[in-house]
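Read through the structures below before going on.
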Structure 1
Amino acid sequence: MSENQNDSSNPVLTFEGKKYFINQLSKEIKESINALQIAETQLKMHQDTLKLLTISRNSIANQLKEKLKNFE
């Protein structure tokens, strides 16, 4: 899903290869578009969080590895 702007008064939604003039869509459809955008934003945020947690976990594991070298 992407939102293209032909001009500011007539935005276009491209969804599954088809284009729709947003101003011509029902309120219910516009709410669904908004909900989908929110879900996509949340997914991106959580994917970024998972990446940061993975980096942190790897860093902590490397620190532990270095500390355990003293006990070998």
Structure 2
Amino acid sequence: MNLTVVAQLVQLLASRLAALRAEPDRGDVAEKIVIVGIFVALAVAVGAIITSAVSGDATAVAKTISGANH
């Protein structure tokens, strides 16, 4: 790669970074996506815990009911 191409890429990157710094609200979207992703992961984990607890309790209740018939 020529040194001029590298210099042009560095200049392009510097200009884009300057434009992003001029508009500070642009970075909020990525931050919000990460936060929403964390909340979704927590909701899925809580749902799995609740499902596991309900399934375990349902099995215990079923065993108790079937044992009462004997």
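Structures 1, 2 were shown, and Kirkwood radius over Cα pairs in Å at 17.6 was computed from 2.
Ranked by distance in nm of label points 7 Å out along Cα→Cβ at positions 21 and 37, structures 1, 2 are topped by 2, which has the highest value. In this comparison of 1, 2, the computed figure -31500 for helix-only ellipticity at 222 nm (-39500 (n - 2.57) for each DSSP H run of 4 or more, over all residues; to 500) is attributed to 2.
Taking distance in nm of label points 7 Å out along Cα→Cβ at positions 13 and 61 from the coordinates of each of 1, 2, which one would give 4.2?
For distance in nm of label points 7 Å out along Cα→Cβ at positions 13 and 61, the value 4.2 is produced by structure 1.
Values in this text are rule-based calculations from the coordinates and carry no lab data. As the structure is a prediction and not an experimental result, all values here were calculated from the model. Cβ atoms are built from the backbone, for glycine too; each structure is taken alone.
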